[in-house]
Every structure is written in structure tokens, then in C-alpha cells.
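Alright, structures below, take your time with them.
The numbers here are math on the coordinates, done by the rules we state, and not lab data. Being a predicted model, the structure only gives us computed values, none of them experimental. Cβ atoms are built from the backbone, for glycine too; each structure is taken alone.
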Structure P
Amino acid sequence: MRTSSFPLNSLFDALWGSDRPEAAAATLRLTVSRLRKAIAIDRIATVAPGYLLHVQRDEVDLHRFQHRLEQGRYLMANDAAGDASERLGEALSLGEGARSIHMRSSW
């Protein structure tokens with residue numbers, strides 16, 4: 001299990017930048033409450049100065065992407081081009097979701 005810390009000010013900046021609404025804290029609390037219901041209440045802890053997210057390494061697309069990229073490179077180096085192509089394709093498909101999210105948001 002991996003733990004990532006998200007301070008409130010970093011979340012505010014990522015979500016709203018310099019256009020933070022007056023109700024930013026309340027909006028964030030509501031969003032976190034909904035997230036807890038969606039992914040399991042014990043996965044997000046409230047700790048000063050923000051939140052902690054508890055996830056398995058393989059639940060994070062970035063780590064899954066890196067793992068498949070490493071597998072693809074290994075397979076290419078060992079003359080398994082077909083398998084390498086499959087792994088690298090899987091890695092790219094994980095990156096597609098991240099790019100589309102980035103294009104819709106300012107972070």
C-alpha cells in the first residue's frame with residue numbers, strides 16, 4: 001500500500017489556480033466525501049494540512065504505464081517483438097486517458 005499526501009493549498013491550486021472560489025473548501029470537502037463513497041471510505045484520510053490517499057501501486061496508471069514500458073523494452077531487447085508490441089500498446093493506452101484528462105483541465 002502506498003500513501004500520497006495532498007495538502008489543501010496544492011489541491012486548491014490544481015483545481016482552481018488563482019480563480020479559487022469562496023466556497024473552495026466546502027466544494028473540496030463535498031468532492032472528497034463523494035470520492036470516499038465511490039472508492040471506499042478508508043482509502044482517503046483527512047490529516048493536516050490536507051488528505052492522504054492510500055492506493056496499491058498497480059492502481060495508479062503512471063506506475064502501470066512505467067511497468068508495461070519496462071516490460072516492453074525488456075521484451076524488445078530479448079527479441080520478442082510481438083510481445084513487446086503488445087506491452088507497449090498497453091502502456092500507450094494507459095497514457096491516452098491521462099492525456100485526455102490533461103487536455104480538459106489546467107493541470
Structure Q
Amino acid sequence: MSEPFAVQVAARADEFVVRPVGELDEAAMSTFDRAIDASMDVDPGRIAVDLRKVTHLDRDGLRSLLRARIVAAAHDIPLRFSAPSTACRQLIDQDALGDLLGLEAA
């Protein structure tokens with residue numbers, strides 16, 4: 001049995017870090033989306049989404065990542081995705097979405 005999904009958040013100088021932990025799937029989408037929405041409320045300067053602790057990503061989770069990009073752009077807040085786990089990288093590469101997400105290497 002996998003551990004429950006969680007989102008760790010941390011404020012740094014001019015950046016708000018959002019770190020999903022566990023399986024980012026349909027069951028976890030709303031938790032991740034709420035964390036992204038809350039980060040917009042603190043006027044973070046920019047948002048970094050650290051994907052290194054994502055153990056599974058499905059298309060629902062991928063939709064949440066795309067939503068995060070869209071919401072950040074609508075708020076004129078730079079958002080970057082970094083350190084994708086193997087699970088993330090596989091689906092993102094399969095769907096050729098690395099450039100659209102602005103994915104940074106590990």
C-alpha cells in the first residue's frame with residue numbers, strides 16, 4: 001500500500017516551493033490544485049514545483065500540472081517545474097509535454 005499523497009510547501013526569498021509527494025493521480029488532483037491556488041494568494045514572485053518525490057503520475061495528475069501552468073500564467077506569476085522523477089519524466093516525455101510545461105532537468 002502506498003503512502004497518502006501530500007504536498008509540502010515552503011516559502012523562500014522570492015519563490016514559493018510546492019513539492020507533491022506520492023502518487024499524483026485523480027485522487028490527489030484536488031489536493032495539488034488547492035496547493036497551487038493557495039500559493040497564488042501569497043504573491044510569491046514565482047512558484048517552483050519540485051517533482052522529485054512524485055512516485056506515480058497519470059493523465060489526471062498531468063492535467064493538474066498543465067492547470068498549474070495555466071493558472072500561474074493567468075496571474076502573471078512565473079512557474080517552473082523541476083527535478084522530475086522517473087515516473088513524471090516517462091509520461092511527460094511520452095506525451096511530448098516537456099516544452100509546454102517548461103520542465104527543467106533534474
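Structure notes:
- Origin of the value 17.9, 58, where Rg and Dmax of the Cα atoms in Å was derived from one of P, Q: P
- For distance in nm of label points 7 Å out along Cα→Cβ at positions 15 and 31 computed as 0.4, the structure of P, Q it came from: P
- Among P, Q, which structure scores highest (criterion: distance in nm of label points 7 Å out along Cα→Cβ at positions 7 and 39): P
- Source structure (of P, Q) for helix-only ellipticity at 222 nm (-39500 (n - 2.57) for each DSSP H run of 4 or more, over all residues; to 500), computed value -20500: P
- Distance in nm of label points 7 Å out along Cα→Cβ at positions 47 and 87 - structure with the largest value, from P, Q: P
- Given 0.50 for FRET efficiency 1/(1 + (r/R0)^6) of positions 55 and 79 (r between Cβ atoms, R0 = 35 Å, to 0.05), calculated: source structure among P, Q: P
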